[in-house]
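Listed below are the structures to be examined.
Read-outs: derived from the displayed coordinates by stated rules, not from any lab. All of these numbers come straight from a predicted model, not from anything done at the bench. Cβ atoms are built from the backbone, for glycine too; each structure is taken alone.
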Structure I
Amino acid sequence: MMTMQWRPEVVIEEIPAPQRIAPHSVALGAEVMSAGQELGNGRLVLLHDPAGNPSWDGEFRCVTYARADVEADMVADPLLTDVGWSWLVEALERHEAGFAAPSGTVTAVSSKTFGAMAEDPPRAEIEIRASWTPLITSGADIVRHLRAWAEMLCATAGLPPLPDGVVMMSSRRRR
């Protein structure tokens, strides 16, 4: 997972994974950056129980969280949460990442400060919490889910998906 070629805007690090949910797990934290500014962030946990888990409907489960600031008028749009959910499902489908049993929430929040905090600007954000059962039979299947997750994370942060056929170039220059 750590050797995958990520979009240059996505900064990945391995983070501690939950220990009691499944016998095996790995977790990634991510920040979506542009011009030195964080546009959004998230995490992905891949759980594996070789014995299977009836609530997962399989041996694996992906669990994700993504959040990003959005324009204040976007939070008022009643379709924002539906669109946020579509970013995940459509990314999984676009990357041919087989999945089952998707579930989750999309929250749009607007905050205005008062009193001693009145000087702080208003905030608006979207948050996606989701899980799904990835259908994994090979390492290539894991890569499909990672690419779909990265696309959903970038969409949440306001970046468009990469066009078909575009290959990510490493940000490191060869010497």
Structure II
Amino acid sequence: MKLVAGLGNPGRDYAGTYHNIGFDALDALAARFCAPDFSESKKALVSDVSLSGEKVFFVKPLTYMNLSGDAIGALARYYKIEPKDILVFYDDIDIAVGTVRARENGSAGTHNGMRDIVAKLGSTDFARVRIGTGPKPNYMNLADYVLSHYSAAVGKSLAAAVKVACDFAEAWLSGETWQDKTVVV
């Protein structure tokens, strides 16, 4: 079994914000595999598919960004999914808009949602796909920036980045390994 999670905040107010690009990537990946509708389970919206005889769970935590590990940890324990069989999509202000970085493991960096996942899983040995949202403007605080809605022009770059993120995830699901991959769209 594998688990692919997208990080974000639940609710319409957060749709189209930088912080929800992980949800967007997960939705795109689920659509790519014709996954059934999401339903609520263990503090998350969950869908699952069978790929090459292996069950894959698509997960959107409903615990809000900073407590993402509550849902992911609960599902991983319930289904006995090891960290090495988990991949997480999330936004990253430390890389430019249109840049996607994939790693098989690593630290949580400055991302609070990832810090919570690491704490709840007790491991950094899970794959992650970081989707660049760029640095915040000097005149904004961090929370206001990541929760702000992006422009149509930025949305086009992010949509292209989401496609690349899904390509990385699809390769990971098929067994491809990569230590560190970066693509700029």
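Quick check: 3.8 is what I get for distance in nm of label points 7 Å out along Cα→Cβ at positions 22 and 110, calculated from one of I, II. Which structure matches?
I
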(Q) Out of I, II, which has the highest value for distance in nm of label points 7 Å out along Cα→Cβ at positions 54 and 70? (A) I
Q. When you work out mean count of other Cβ atoms within 10 Å over residues 6-13 for each of the structures I, II, which one comes out largest?
A. II
Q) If you work out distance in nm of label points 7 Å out along Cα→Cβ at positions 46 and 150 for I, II, which one comes out largest? A) II
Q: Of the structures I, II, report the one carrying the highest value of relative contact order in percent (Cα under 8 Å, 6 or more apart).
A: II
**Q.** Origin of the value -10500, where helix-only ellipticity at 222 nm (-39500 (n - 2.57) for each DSSP H run of 4 or more, over all residues; to 500) was derived from one of I, II
**A.** II
Q) Where does the value 17.3, 56 come from, among I, II, when Rg and Dmax of the Cα atoms in Å is the thing being computed? A) I
(Q) I have 20.6 for mean count of other Cβ atoms within 10 Å over residues 14-21, calculated from one of the structures I, II. Which structure is it? (A) II
Q. Which structure, out of I, II, was percent of Cα pairs over 23 Å apart, for residues 30-117 alone derived from, given a value of 41?
A. I
